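So, here's a batch of structures to check.
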Structure 1
Amino acid sequence: MELSPEEYGAYWRGSIRIAAGLLVAFFGLRLTSPLRTHPEVGASALGVVLLALLVVAGTFVATLGLARVVRTAVDAET
C-alpha cells in the first residue's frame, strides 16, 4: 500500500487522537479516584459523574481517531 504524504499525515493525526482519547480516559480514572473513594456521598457522586464525563469524552475522541484511520486506509486502497 503506497501512501501519499497527506495519507501518511492522516494516519498520524488519527493515531494521535486515539492516544489522546485513551489518555483522557486513563487520567480521568486516576484523577477522580480520591473523589470516588471519599466517605461522603456527595463527593463520591461527583467523582462518578466526572469519571463518566471524562470516559465519554475520551471514547469520543478515540472513536474520531479510529474513524480517520479507517477512512484513510480505505481511501489508500481504492
Structure 2
Amino acid sequence: MFINLSAREYEKLTGHWHGGLFDVYRTEKTEFFLLSMGSMASEMELAVDILRDKGIPAAGLRLRVFRPFPAEGP
C-alpha cells in the first residue's frame, strides 16, 4: 500500500489524516494497474471490477495529488 510519509507526519502533529498521494482499489494479487484522477476514479473502479470478473488481475490507483514538474526560470 502506498503511504505518503508527509501526510503521516501531519497526522501525528494534528491528529487529522487527509490521505496519501494515492487511493488504491482491489490491489490483492495484482499484475496490472489502472491509473485515474479526479472524476474518472469511479469509472476506473468499474473497469477494474469488469477486468477482475474476466480473470484479469487488475487494480486501481487514484492519483489524489498532482504536482507538476517545476519549470525552469528565465
Structure 3
Amino acid sequence: MVEAAAAGLGIALVFEGYAATALADGRVTRILADWCPAMPGLHLYYPSGRHLPLAMRLWIDHLRAALETCGDG
C-alpha cells in the first residue's frame, strides 16, 4: 500500500512503522494527521495455559520479530 501511494495511485492507511522509510525520504506525505490518533501498539490475546500449541508459540515469536524489524515492537 505504501509503494502504491508513493507511485501516486492514491492514499494509504497503514501503521506508521510500515511507512517510516517512505516518509523519511519524502516519497509519501502524512495527511489528515489530526484524524489519526496515536496507537500504543498491537495486542495479541490468546488463551493462557501451560500447554501453548507449538504453532501458536511460533506465530507469536514471528510477530515479535517482525514488529521489532519494522520499529513497532
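The numbers here are math on the coordinates, done by the rules we state, and not lab data. Only a predicted model underlies this, so the values are computations on that prediction, with no experimental measurement involved.
When helix-only ellipticity at 222 nm (-39500 (n - 2.57) for each DSSP H run of 4 or more, over all residues; to 500) is computed for each of 1, 2, 3, which one produces -30500? Working through the options, I get structure 1. When semi-axes √(5λ) of the Cα gyration tensor in Å is computed for each of 1, 2, 3, which one produces 32, 14, 10? This value belongs to structure 3. Can you say which of 1, 2, 3 returns 48 when relative contact order in percent (Cα under 8 Å, 6 or more apart) is computed? Label of the source structure: 1.
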